[in-house]
Structure 1
Amino acid sequence: MLAENEDSLYYSVQVAAFSRLEDALEYAGELYQAGLPATMTAVRREPDGIWYRVLVGAYGTVRDAAAVRSSMQSNGILEATTGVVLRTPYALRIAIKPDRASAAETAAGLRESGVPAYIVEMPDRSVQVLNGAFESPDQARLTESVFAFSRLGLSLILVPRVGTGR
C-alpha cells in the first residue's frame with residue numbers, strides 16, 4: 001500500500017458506473033465541461049463483466065473528497081444518496097508538461113480522441129497529464145487494455161497520484 005504524504009492526491013469521488021464504455025466517456029466529458037476534473041476507470045465485476053466508473057477529482061484527504069461530494073449533491077450534480085469516496089492512489093501518466101497551458105492543451109486533445117485525461121500540477125510547477133484513478137495496479141492494467149493507448153502512440157507509466165491537484 002502506498003504511504004500518504006503531504007502531496008498525496010489519493011482520493012476521488014465515484015459519481016457513476018456504467019456497463020457501456022461510451023456512456024461513461026460521455027458522462028465524464030459532461031462533467032469535465034462543467035469544470036469538474038472527471039476521468040474513467042474500468043473495473044471487473046463478477047458476474048457482470050467490465051463496468052466503467054466515472055470519478056471526479058484528485059484530493060489529498062477523505063475530508064476534501066467528501067466536501068466535494070457534498071457540494072455536488074447540494075448543487076444538484078449528484079443525488080443526495082449517491083457519490084462514494086474511494087482511495088485511488090494510482091494513475092496512468094501520459095505526459096509531463098512544463099506549464100498548465102500546454103498540459104491543458106494536451107489533455108483537451110486526448111479528450112477529443114476519447115481518452116478522459118486530466119492534469120495535476122506538481123510541487124516543482126511541472127504539470128502531469130494523467131488518465132484514471134485506480135485503487136490498484138490491476139485496475140490500471142485493465143483500463144490500459146480497454147483503451148488500447150498504443151493505437152494513439154501513447155506510452156503510459158503507472159504513478160502515484162501526487163501534486164497540487166483538485
Structure 2
Amino acid sequence: MKDSYQTNSRTVTTSSLVYMGAVWLFVAAVILIFQLFRPATVRIEWETATELQTAGFHLYRSQSPEGEFVRITESLIPAKGNTVSGASYSFVDNSVRPGETYYYLLEEVELDATTRRYEDDLFVFTVPRITWGVVVLIAVCVLIGLGLIVSGLKEVPQ
C-alpha cells in the first residue's frame with residue numbers, strides 16, 4: 001500500500017482519506033444521537049374564518065379518538081380575530097413521546113364562558129422517531145465516510 005499519491009498538484013495521504021472518512025462517520029453518529037435524544041414536539045395549527053364573541057381557545061389531547069381528552073393549554077389562547085376576519089393560531093405540545101399517535105380537540109370559549117368543542121375536526125399527529133430528511137442526511141454522511149475510508153485503504157497506483 002502506498003503512503004501517498006499525487007493528484008491535481010496536491011499530495012493526499014491514504015491516512016488522511018481514512019481520517020476524513022472517520023470524521024464523516026462521526027458526524028453521522030452525532031446527528032443520529034441528537035435526533036434520537038432530542039425532545040419531541042407537535043405543532044398544532046388552525047385558522048378561523050371569523051370570530052363572533054370568541055374569548056379564546058383551549059386544546060385537549062388524547063391517545064385515542066374515543067379516549068378521555070385532557071386539557072393541555074395552561075391558560076386560554078386569546079382570540080385574535082373579529083366578526084369580519086379570522087386569524088391563524090398555533091400551539092406547541094412539548095409533552096409528547098416519539099412513535100406515539102396523539103389526537104387533539106379544539107375548544108372555543110365564548111365571552112360569556114360558553115364553550116364549543118369541535119369533536120368532528122380532530123387533529124391527528126404521529127410523532128416520528130426520526131424524520132426522512134435526517135435519514136437521508138445520515139445516509140449521505142455514511143456513504144461519503146465509507147467512500148473515503150475505502151479509497152484510503154485501497155492501493156493507490158503511482
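Each value in this text was obtained by applying a stated rule to the coordinates, not by laboratory testing. All of these numbers come straight from a predicted model, not from anything done at the bench. Cβ atoms are built from the backbone, for glycine too; each structure is taken alone.
Out of 1, 2, which has the highest value for distance in nm of label points 7 Å out along Cα→Cβ at positions 53 and 93? Going through 1, 2 one by one, distance in nm of label points 7 Å out along Cα→Cβ at positions 53 and 93 is largest in 2.
Work out which structure the value 2.7 belongs to, where distance in nm of label points 7 Å out along Cα→Cβ at positions 29 and 101 was derived from one of 1, 2. Answer by label: 1.
Source structure of the calculated read-out (percent of Cα pairs over 19 Å apart, 68) within 1, 2: 2.
Once FRET efficiency 1/(1 + (r/R0)^6) of positions 77 and 149 (r between Cβ atoms, R0 = 25 Å, to 0.05) is calculated for every structure in 1, 2, which label goes with the largest value? Across 1, 2, FRET efficiency 1/(1 + (r/R0)^6) of positions 77 and 149 (r between Cβ atoms, R0 = 25 Å, to 0.05) peaks for 1. If relative contact order in percent (Cα under 8 Å, 6 or more apart) is calculated from each of 1, 2, which structure is the one that comes out at 35? It was calculated from structure 2. When distance in nm of label points 7 Å out along Cα→Cβ at positions 13 and 109 is computed for each of 1, 2, the one that comes out at 3.2 is 1.
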